Every structure is written in C-alpha cells, then in structure tokens.
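**Student:** Structures for review follow.
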Structure P
Amino acid sequence: MRVPSTPAGALRPEPRPSLLRRRPHFRRVWLSEIVSLLGDWMSFVAVSLLALGGEGGGVVALALVIVGHHLPNALFAPVAGVLADRLDRRRLLIATSVVQGALTVAMLGAAVLGSVAAVQVLVFARGSVGALRLPAQSAVLRHVVEADELLEANAIVSATWSVMFAVGMAVGGLIAALGPATALALDAASFGLSALFLWGLPSMVAEGRPAEGGVLGALASVRRDIALAWTHAWERPPLLDAVLAKTPVHLANGGALLLLNVLATQLAFAGTGALTLGVLQCVRGAGTGIGPLVGVALVRRGLRGELAATGAAWVTFAAIAAFAVTRHAAALIAVALVWGLGSGANWVLSSAEIQRLSPDRFVGRLSAIDNLVLTVGLCATSLGGAVLVERVGVPGAAAWLGLGAGVLAWLGSQWMLRRRAAALRRGAAAVPEAASLPPETGRG
C-alpha cells in the first residue's frame with residue numbers, strides 16, 4: 001500500500017491547530033467514540049471472565065463470547081455497508097447507539113441472573129446492531145476532515161481506540177473482580193452519552209447517493225451494491241490490497257486472543273485472573289496506539305507504504321509466535337506490546353488507504369467488505385482454536401492454528417494481487433494493438 005508523503009524539497013506548511021481543534025465535527029465523532037469504547041472494553045473483560053469461569057463455562061464458551069462480539073460484523077457487513085452509502089450516516093450512528101444501549105441493559109439483567117447462555121445471545125444481538133456502525137464511522141471521516149487530513153484522522157482514531165482499549169481493559173479487570181454488573185451498567189450509560197455527542201452533527205448523506213427508497217430500498221439492493229463495490233476494487237489492485245490487508249493479521253489474532261485469556265486465568269501473575277487479563281490487554285492496547293505512529297512516521301521519512309504494511313504484518317506474526325511459547329510474566333507483557341505495535345500499524349495503514357483510494361459512493365461498502373473478511377477470519381480461528389485446545393489440552397495450539405492460517409493467507413493474497421496486477425497490465429497493453437487493427441469486413 002502507498003501512503004502519501006510530502007514531496008522531497010517541498011516547503012513544510014506553517015504549524016496549524018490540531019485536527020481536533022480545527023474540525024469541530026470530527027471532535028464530536030471522536031468524543032462519541034471515547035465514551036462508547038471505554039464502556040465496551042470494560043464490559044468485555046467482565047463478560048469474558050463470566051464465560052470462562054461461570055456455570056457451563058470453559059474455553060469453547062469463551063470462544064463463543066469472542067465470536068458473538070465479532071461475528072455480526074461479518075454477517076451484517078454487506079447490509080451495513082449499503083446502508084452507510086445510502087442513508088444519512090448521522091442518523092444511522094445515533095440509532096445504533098440507542099439500540100446498543102438498550103441491549104446492554106438486557107445483558108446486565110442476564111449477568112445478574114448468572115445466565116451465560118443469555119449473555120452470549122445478547123452479546124451477539126448487540127454486535128449485530130454494532131455492525132451497522134463500523135462502515136458508517138469510516139465513511140463519516142470523509143465528511144468531517146479534508147482529504148489530506150485522512151491519514152492524521154485515522155491515526156487519531158486508532159490512538160483513541162488503543163487508549164480506550166488499554167484503559168477499558170485495565171479498569172475492566174478491576175471492576176470484574178467485583179462482578180460484571182457494574183461494568184455493564186457503565187457500558188449502557190456510555191451508549192447514551194455517545195448518542196448525545198453525535199446529535200450535534202449535520203446530515204451526512206453519501207456524495208452522489210441521495211437517500212432514495214429509505215431502508216427498504218437499501219436492503220433490496222444489498223447484493224447488487226456490494227457486487228459493484230467489489231468489482232470497483234477488483235479492477236484496482238492497490239485498493240484491493242488495502243481491503244484485504246487486515247485479514248491475515250486477524251486470522252492470527254483469533255487464536256492468539258483465545259490463548260491470552262486462558263493464560264491470564266492460569267498464570268494470574270497480577271494477583272487474579274481478572275487483573276492479569278486487564279494488564280495484558282492494556283499493554284497490547286497501548287501497542288496498537290504506538291504502532292500506527294511509528295508506521296506513519298517511517299512512511300513520511302521515505303519508507304515505501306508496501307514495505308511498512310508488510311513489516312507490520314510480520315511483526316504481528318512474530319510476536320504471536322513468541323507469545324505462544326512464553327510463560328514468564330515480564331516476557332508476556334513485552335511480547336503483548338510488540339503484538340499490538342504490528343496489529344495497530346496494519347489497521348491504520350490499510351484503513352487510510354481504503355478511504356483515500358475509494359470514491360465516497362463506495363467507501364462504506366468497501367469498509368464493510370474489509371470488516372467481513374477480517375472478522376470471518378478472526379472468528380474461525382477463535383472457534384477452531386477452542387475446539388483444538390479442548391481436544392489436545394494445550395492452550396498454545398490455538399495460537400499456532402491462527403498463526404499458520406494468517407501466514408498462509410498473507411502469502412496467498414500477495415500472490416493473487418501480483419497476478420491480478422499483471423493481468424490488468426496485459427489487458428491494457430493489448431488495447432492499443434487491438435485499436436490499430438483494421439475493422440473486420442464481411443464476405444459476399
């Protein structure tokens with residue numbers, strides 16, 4: 001992938017106010033994400049520990065919570081992408097925040113009753129509604145910042161996600177020791193506050209795509225609209241590269257995240273499993289915030305974007321391999337940080353490229369396709385890893401399964417992209433030759 005940088009010899013612009021200060025609508029989106037993410041990650045720790053240690057719990061139950069948290073992003077990604085490109089993105093984000101808040105209240109009731117199965121179902125339902133947010137959030141950035149500010153905006157969004165992930169996991173570990181109810185109550189409140197921040201945004205209908213036909217019209221066109229977006233990317237290998245870039249990393253992440261939760265409860269080097277899980281996830285989250293800053297800085301200093309993206313993927317793979325064989329507390333913390341560095345850089349570089357290379361009318365759908373393939377990969381290795389661990393009794397087997405799938409997917413996607421680019425070059429070269437031939441004449 002290629003990330004734009006300042007041309008050699010160009011004059012550097014005068015210092016400007018920070019992006020959050022000069023773009024008030026971006027600031028509202030950012031504040032909305034802060035409160036929503038903080039609540040989400042606090043409750044995720046509590047629910048994960050409830051599944052792992054509650055009645056009827058275990059490794060597979062934990063995997064089902066992870067899948068319930070992520071799989072709806074894949075199942076509903078096509079619908080979410082089309083809605084984000086056809087409807088008012090502001091209204092879509094507000095509506096999903098309100099419904100997610102209501103479902104979190106229901107999760108609170110199920111947790112108080114100690115029903116792991118009900119919590120799993122509600123996690124899936126909330127994730128299904130949350131799936132509608134992701135493409136809309138990505139598309140909204142095109143409306144609240146200028147094109148040359150997209151990389152900076154994505155870096156801020158990624159850093160915010162990382163800080164909230166780290167803080168939410170750390171605080172969630174503390175709160176989970178007291179029970180899941182408090183974390184879920186705070187999470188429900190966070191969705192209400194998020195909706196209030198979004199309320200002040202202007203209408204944000206996709207450029208060139210008026211909201212005709214409403215929701216029903218959008219739902220009726222899902223298959224056609226997704227196919228058009230995929231065709232657009234298929235004809236442009238750099239854009240296709242960005243759309244597929246996260247999937248190999250998330251295949252590896254799926255099995256490794258399962259191992260992280262199991263090790264936290266087994267080793268409990270921070271005193272309890274909840275605190276240990278909070279520490280490891282907090283450190284990994286910090287890495288996902290630092291990694292994008294390092295990656296963007298290297299690109300702006302002349303490193304090719306393709307090399308930066310490749311390096312980010314392989315840093316992630318190497319860290320997960322080390323995590324699978326490490327059991328010392330200090331080493332696990334260090335490896336978790338490096339794991340986050342690679343994963344975070346991979347996310348920001350690919351997301352910025354999708355937004356930069358895609359027309360506004362396609363950006364929601366291409367972001368949805370991105371979410372679909374990466375989430376299917378993460379859920380597949382989470383569930384596959386859980387089944388493998390229960391059969392062989394070795395927690396590290398989950399990480400090795402995900403890592404192998406991730407490396408193979410990365411190698412396969414790069415091979416496919418090279419062949420696709422070569423085919424397009426051959427097709428382009430054949431056009432002038434065909435144009436130079438005399439028209440075919442009939443006989444008779």
Structure Q
Amino acid sequence: MPRSILIIDDDPAVLGVLTKFFQRKGWEVSSAGSGEDGVRLYEAQRPDVVLLDLDLPGLSGRDILDILVSRGAAVVMLTGHAEVEVAVDAMQSGAETFLTKPVNFPHLEAVAERAAEKVELRRTNEMLARSMAERTESTGLGTSPMMRDLGRQVDLLAGSGDTTALLLGESGTGKSFIAQMIHARSPRARSPFVEINCAGLQATFLDSELFGHERGAFTDAKEMKRGLFEVADRGTLFLDEIGDLAPELQPKLLKVLETRSFRRLGGTREMQVDVRLIAATNRDLDAEVRAGRFREDLFYRLSVFPLVVPPLRERSREDVLELAHRFLREMAKRHRNSPTELSPKALEVLGGYAWPGNVRELRNVLERALVLAAGAERLEPEHLPPGLKAPGAPRASREEPSILSLEEVERRHIERTLFLLAGNRTAAADKLGISRSTLHTKIQQYGLEAVGRG
C-alpha cells in the first residue's frame with residue numbers, strides 16, 4: 001500500500017505544491033487549510049505522517065501538535081522563519097523534526113519516509129503485543145475430543161496464512177473469537193485484525209466501509225476515506241454474518257477474493273491489497289444459494305476451508321467450565337473486587353444448563369454475576385440468574401456411549417467430512433484416503449446422501 005500523508009497549511013499555494021510533490025512520489029495525500037480541519041481528517045484517515053505548519057489561524061500549529069501527538073500521530077513541523085527555541089520546544093513536545101520554508105524537497109521526502117517507517121514499526125510492535133497477549137490468554141477451545149479436533153483444524157488453518165475460511169454455527173458460539181485466534185496464530189499476526197458485521201447495514205454504507213470512497217462519491221462524502229480492506233492490508237479481515245451481505249456487493253467481494261484488487265466507491269484507480277478473509281454466518285448458505293439470495297460462485301470461494309463451531313449445548317461439561325474459568329480471568333481485570341473462583345455448586349449449575357444463547361449468554365451471565373458478587377471470595381449460585389436454577393430451565397444433555405463401534409466411528413467421520421466440505425464428494429474421498437466409488441457406497445450404506453447439500 002502507498003504511504004499516506006496529511007498536509008495542514010493555511011496557504012493554498014503551499015498546499016498545492018506539497019500535494020503535487022508527494023503525489024508524484026506515490027504518496028496518498030490529504031490536505032487541510034486549518035488545524036481544526038486537520039485534526040478531523042487525521043481522526044477519519046489515520047495517515048502515516050502529518051506535515052504541519054506552525055503559523056495557522058485559530059488554533060496554532062503548536063496547539064495542534066499537542067492534539068495530534070496525543071493521538072499517536074507522527075508530525076513534521078514547518079515554519080516560514082527559523083526560531084531555535086520554537087524548534088526545540090516542538091521537538092520536546094513530540095514532533096519528529098522541524099523544517100524551515102522553503103523546504104529542500106529531497107530532504108523533506110527523506111524526513112517523511114523516516115517518520116512513516118517509525119510509525120509502521122510502532123504499529124507492528126503494538127499489534128505483536130496484542131497478538132502475543134491473545135496467544136497467552138487463549139490456551140485452547142476446550143478439552144473434549146470434539147473441541148480438540150476443532151483446535152487442531154484452527155491451528156492448521158492458521159498456519160496456512162492465506163487460506164480463506166468460513167465459520168459456520170449458531171449465533172453466539174464464539175466465531176469471532178475463533179477468527180481472532182486464527183489470526184493471532186498465523187504469519188499475519190503482526191498486521192491488523194479488522195472485523196465488521198454485515199447484518200443490518202445498508203449496501204452503500206457497507207460498500208464505503210469495506211472498500212472506502214473518494215471525495216464526492218456520494219452526498220455526504222466530503223473527504224476521501226480508506227476502506228477496511230486497506231486498513232487490514234497484510235492482515236486479516238473478518239466479515240461476520242456474511243449471509244446478510246447485500247446482493248449488489250457480492251460480485252465486488254468475489255472480485256477482491258479472486259484478484260486482490262478493488263476500487264474505492266467513486267474511484268477509478270485499482271487498489272491492490274494482501275488480505276486474508278475469514279467469513280462467518282449462522283445461516284444455511286447452501287439454502288441461500290438455492291433460493292437465489294447468495295451467489296454460488298462466492299459461496300464456493302468463501303468455503304475453501306469451512307469450520308463448524310458447535311453450540312454450547314453440544315460441548316462437554318468440561319468445555320463449558322473451562323470457558324467459564326477463562327471468562328472469569330478476563331473479567332477480573334475490569335471487576336477488581338470480584339471473585340476469580342467458582343464454588344462447586346456454581347460449577348454444577350453452569351455445567352447443567354443448556355445455554356440456548358451459547359457462549360455469548362455464558363459471558364453475559366458471568367459478568368452480571370461478578371457485579372453481584374463484589375467482595376465475595378467465590379462466585380456462588382445465588383449470584384447467578386434464577387432462570388438457570390429454575391425447574392423449567394433448559395438442561396444440557398451430553399450423554400453419549402463411552403465406547404462407539406467402529407462402524408459408528410466411520411459413519412460419524414464420513415458425515416463430518418462431507419459437512420465440512422459442503423458435500424463435495426471428490427474432495428471428501430481425497431481427504432478420507434478412499435476412492436470416490438468406495439465413498440459413494442458408504443454414503444448409501446449410512447444414509448448420508450443429503451449431508452452437506454442442504
């Protein structure tokens with residue numbers, strides 16, 4: 001992606017000259033004629049470097065410097081007259097350097113490049129720290145065979161770095177958490193993880209959010225805006241509720257997946273990006289395709305590596321309690337006077353409930369309980385909502401035979417493979433290490449004709 005710079009100067013002639021210079025050098029340039037407009041543009045665009053004139057109307061350049069530095073900007077100061085004391089003060093306040101007009105353009109370019117490199121390094125370090133924290137806190141998805149198998153698939157997917165993934169499962173099962181885990185364990189961990197929910201957003205707004213827009217692209221587009229594909233460059237973009245993506249945006253998303261390029265709304269220039277896409281949905285996309293609401297080619301392009309995230313009621317009691325303990329550790333940072341342990345009776349209540357709202361419901365229940373349990377040594381049943389303990393509360397049913405027959409093991413394995421591969425029998429046979437004709441025979445034997453095909 002090209003470097004970006006914001007130039008703040010009240011002299012239109014200076015703005016014009018500097019803008020043309022940086023554009024010729026391949027930079028993406030925005031400009032503002034006042035400090036107030038400059039701060040607003042910085043918040044909207046987060047450019048790599050800000051070139052700031054000291055002598056501005058209204059808020060002075062010195063005041064604007066303090067505001068921008070407090071928000072993480074890399075600022076190069078400009079002034080029409082050299083004053084040693086002012087330059088020293090600006091440098092002590094966080095300016096990268098201080099240049100006098102008329103500037104030496106090769107020197108200005110070198111200064112801006114160094115400032116942009118420092119910003120990139122700082123952002124990389126911050127993202128690395130976040131990803132390392134995620135790796136430390138995210139020890140796994142669960143201890144049951146089903147969740148350990150899901151964890152192995154997550155690790156395989158993370159290691160690929162580029163493979164597009166589709167997370168399938170009910171609302172609230174933790175698909176966003178798994179997407180973050182894939183990113184944090186991947187070679188892209190040092191770059192951004194960007195998330196957006198496609199549900200309930202108007203097509204024009206979502207188009208602008210994903211792909212950005214040029215100034216004047218629509219009525220309220222007063223300035224250029226970078227889209228999330230640009231923000232996530234070299235990282236991961238997570239599109240939640242992809243089944244709700246507007247039909248008019250589906251071909252545009254398909255083009256990005258196939259060519260890694262797009263145009264901003266209202267733009268003519270092709271933007272190149274290196275983004276790994278992870279999508280998630282609680283819908284049956286196969287049925288959406290048959291109903292004509294979702295493009296078939298986009299469905300197959302998204303489901304290169306489908307992952308099914310099971311609802312909480314299908315996970316083992318140990319998985320639920322492991323999740324509960326992890327949430328308690330996370331929330332202890334915000335609720336410092338609350339317990340970090342669960343009593344045996346509270347564990348029994350949590351492990352016996354069916355959790356129709358899945359992981360999201362469990363997290364919300366625990367956060368409410370921690371507020372009520374402030375000052376207590378342990379979280380007790382009385383801190384939990386009465387509905388969890390009521391006679392009519394949905395109870396978890398996780399009983400399975402402790403030993404399965406080989407035939408049942410084979411049937412379940414074939415069924416799961418077909419489901420993960422969306423019914424693609426050729427791919428399933430290859431994964432299972434058997435011929436397609438053998439797979440066809442076993443599908444008929446076990447009555448699995450409809451698996452993965454809606």
Structure R
Amino acid sequence: MTPYPTAAPGRRRLLPTTRHELQVLAAARPAMAGVLLAGGALAGPRPGGAGGLRRVPGLGWVTADPTVGRRVLTDHQHFTLVAEGGVGHLWAQILGDWVLDLFDGPGHHDLRARSRELFTEANSARLVDTAWSDPLGQARCTLAAGGRVDIGRLARVLVGRMMISLLGIPAQGDPGQPPSAAEAHAAFTTGERLAAIALGSAGSTALSPGQVAAARAIVAELTRGVPDGWRDASPDHLLGRCREIGLGLAETTGLASLLLVAGTETSASAMTRTAALLVDTGEQHLLLGRLAAEREQPSERAAGEPDVVENAVREGLRVTSPASVIGRGVSADVDVAGRTLRAGERILVLTWAANVAAGPFRADRPYAPQTRQLWFGAGRHLCLGAALARAEIAALLHALWDDGVPLTISSRRATRRALVPGYDRLVVTRA
C-alpha cells in the first residue's frame with residue numbers, strides 16, 4: 001500500500017508525509033506549516049553533505065538539517081534558550097527570573113542531576129498504568145463490542161489524568177476516587193490555554209502584559225496543589241519523590257511548570273497522530289502481524305532492541321515531531337555551516353522537517369542515526385519526560401491493537417489554531 005504519492009522511481013517523493021498529516025499541520029498553524037515545508041526544501045541538507053542554514057525575515061536563522069540542528073542544540077557556549085528566541089525567555093516572563101537559572105544556568109544542571117530518576121522507563125510505565133488503566137480498559141471494551149472510540153477525546157482525558165496525578169491538582173469530587181473524565185478533560189483544556197499563550201512566538205518570544213497576566217493565572221490554577229502534594233505525598237508519587245530527592249518547593253513548582261509547558265499537547269498530539277498514521281499508511285497490518293507472531297512464539301531481543309510497539313512509537317515520534325520547531329538565542333558569535341551567527345540573533349531548528357526527511361512512516365523502520373531523538377531535542381535540554389512520553393504512546397497502541405483486529409477511521413477533525421498540531425476528533429472502530 002502506498003501511504004502517499006511518490007515521484008517516479010529514483011526521484012524525490014512528492015509529499016514528505018501523508019495528506020492527513022499535512023492537513024493537521026495546516027489547521028494548527030498555517031504560516032508555520034508553510035515554513036516547515038519550505039524550510040525543509042531550502043534549509044535542509046545540501047548535496048555533498050553541506051548543512052543548510054538560511055536567514056528568513058521575521059524568523060531569523062532557520063535550519064532543517066539534523067546535523068546542524070543537533071550542533072546548535074548541544075552547543076551551550078553559543079546558544080541559549082533563555083534569550084529572545086528560546087522558550088526559556090518566554091516562560092521567564094510568566095514564571096519569574098528564577099527560570100533563567102533553572103532553565104539554563106547552574107541550577108539547571110543541578111536540577112537535571114537530581115531529577116534524572118523521576119522518569120525512568122520503569123517509573124514511567126508505573127505512572128501510566130496507575131493513571132490510565134481504567135480509561136484504556138474501557139476503550140478496549142468499547143472496541144471489542146463493536147463501538148466507536150474518539151481517540152482525540154480519549155487522549156485529552158488520559159493526559160489530563162496524568163497531569164492531575166503528577167501535579168496534585170485537587171479533585172472536585174471525592175478525593176479518594178480517581179478524577180472523572182470531565183475533570184481530566186478540564187485539566188487538559190486548562191493546559192491547552194496555557195500553551196496557546198505561546199502562539200505567535202516563532203517571530204518573537206516577547207509577551208504583552210496581558211499575555212503574561214493571563215498565563216500567570218493559569219499556572220497558579222494548575223499548580224495550586226503542588227505545595228500540599230510536595231509536603232504530604234508519599235514517595236511513590238512524583239511530588240513526594242521530588243521532596244525525597246531533595247528538591248525544594250520552588251524547584252518542584254518549577255519542574256511542575258516545565259511539565260505543563262512540555263507534556264500536555266505534545267503527548268496528546270503524538271498519541272493521536274501515531275494512531276492515525278498506522279491506519280492511514282496501512283502499517284497497522286505489519287504491527288498486527290508482528291504482535292501475533294510474538295504471541296505465538298515469543299523471542300528474546302538483544303539488549304536495547306525495541307519490540308514492535310516500541311519501534312512504532314519511535315517512528316510515530318519521528319514523523320509527527322509534536323515540538324515541530326525548537327528556538328534558541330545566539331549568546332556569542334559563532335560560525336555554523338559556513339555562516340556567521342551574531343550574538344543577539346535567533347535560530348529556529350525545524351525539527352519536523354529534519355525528521356520527516358529520513359523517509360515515510362514505517363512501523364518497522366530501523367533506528368535512523370541522523371535523527372536519533374531529535375524530536376525530544378538534544379544536549380542538556382533533552383526532554384526530561386521522554387521515557388514517560390514513550391510509555392504513554394505505547395500504552396495507547398497496545399490498548400487499540402492488542403486484540404489483533406485492524407481499525408478504521410470513521411471521522412476526524414484536526415485541531416485549529418493550536419501551538420501543537422493534533423486531532424480534535426479521531427473516531428475509530430474495528431474494520
């Protein structure tokens with residue numbers, strides 16, 4: 001099955017991804033979708049291996065070359081995320097000047113060193129199982145009975161439940177009961193409102209006083225349970241573990257804010273879009289075949305070798321790249337890819353364009369060394385919750401396909417005007 005139009009043999013394919021994926025990008029941020037597509041062609045790798053780096057009016061320097069992008073993201077002497085162009089600059093206006101140290105100063109190294117055990121593979125799997133087992137189980141039963149499941153709404157509920165679990169957001173109902181779907185959805189929607197503050201930040205990360213006030217109110221709402229959780233939560237909860245490893249209340253609140261910034265829309269985006277890609281490209285049949293073979297004759301994998309679902313998760317992250325661009329400010333003059341970048345300038349790494357250039361979505365694609373984990377960033381700012389994100393996507397894929405039956409998409413609607421592209425509605429049923 002051909003997932004999307006290709007050119008004649010030996011020629012470059014016509015579309016970098018599926019039409020539905022392009023529609024999702026265009027619905028969320030039409031101008032940015034144009035930048036990603038044009039940037040991939042103009043600022044990607046050049047013939048002979050030379051890296052692409054272009055200056056674009058209104059955006060600054062732009063690259064879609066994974067090697068150049070990694071060089072920028074790992075060069076902490078010449079690039080920073082707390083200057084104009086970086087996400088730290090945006091959030092310092094909202095959260096306070098302590099962000100400058102915690103996001104990119106000596107405090108950041110200390111925070112990462114002490115928090116690296118918060119999201120291990122094992123911890124992440126436990127977090128997902130604890131927070132998601134009920135709604136995922138209900139989705140399995142609905143599909144098995146021939147019903148329809150809206151993965152768009154389900155993903156928002158799942159991520160909302162995770163936010164409530166991680167941040168200690170007080171429940172409105174019985175405190176001894178898990179949050180309802182409505183409460184979880186409301187938590188996600190609140191996080192969405194926070195992310196929407198950053199719309200338009202590709203051109204400038206400076207916020208207006210009105211934006212700052214609105215964002216601060218949302219952060220206060222979402223983190224109001226952190227003090228009690230940090231003080232009282234048991235060590236098997238995230239806030240309790242923060243306390244146990246020596247993070248103070250201010251640091252824990254900062255970490256909670258980081259999770260809000262990075263882990264809401266991005267997680268829901270990767271989950272829904274990966275599921276859609278598996279159906280749209282026909283790769284779900286490969287996934288189902290491999291799962292069936294593994295059930296019939298389990299085999300031992302080499303250390304570090306992913307199973308078929310883990311491989312599909314990695315491929316979904318590569319092709320969707322929910323953090324489609326990563327910005328940095330230039331903190332000191334530096335030569336990159338034959339260009340001289342001056343202190344005070346800014347650069348956008350077009351991560352989506354860099355990642356999709358490796359080829360079309362394939363559930364069994366081998367590890368692509370040129371991209372590695374660029375969808376999670378690189379260097380000391382590599383996503384702290386990467387293991388959690390992988391566990392979340394894997395849990396959804398298992399819930400949808402472990403029964404061994406292919407799915408079909410009966411209805412879909414892309415989210416409009418959102419910082420992170422995604423599906424507002426994605427209804428599936430058994431084929």
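No lab work stands behind these numbers, since they all come straight from the coordinates. Quick caveat, the model's predicted, so the values are computed rather than measured.
**Student:** Tell me which structure, out of P, Q, R, gives 63, 60, 42 once Cα extents along the principal axes in Å is calculated.
**Tutor:** The structure behind it is R.
**Student:** Of structures P, Q, R, which gives 11, 25, 21, 20, 18, 4, 0 when P(r) over Cα pairs in 10 Å bins from 0, in percent, for residues 252-355 alone is computed from the coordinates?
**Tutor:** The read-out was computed on structure Q.
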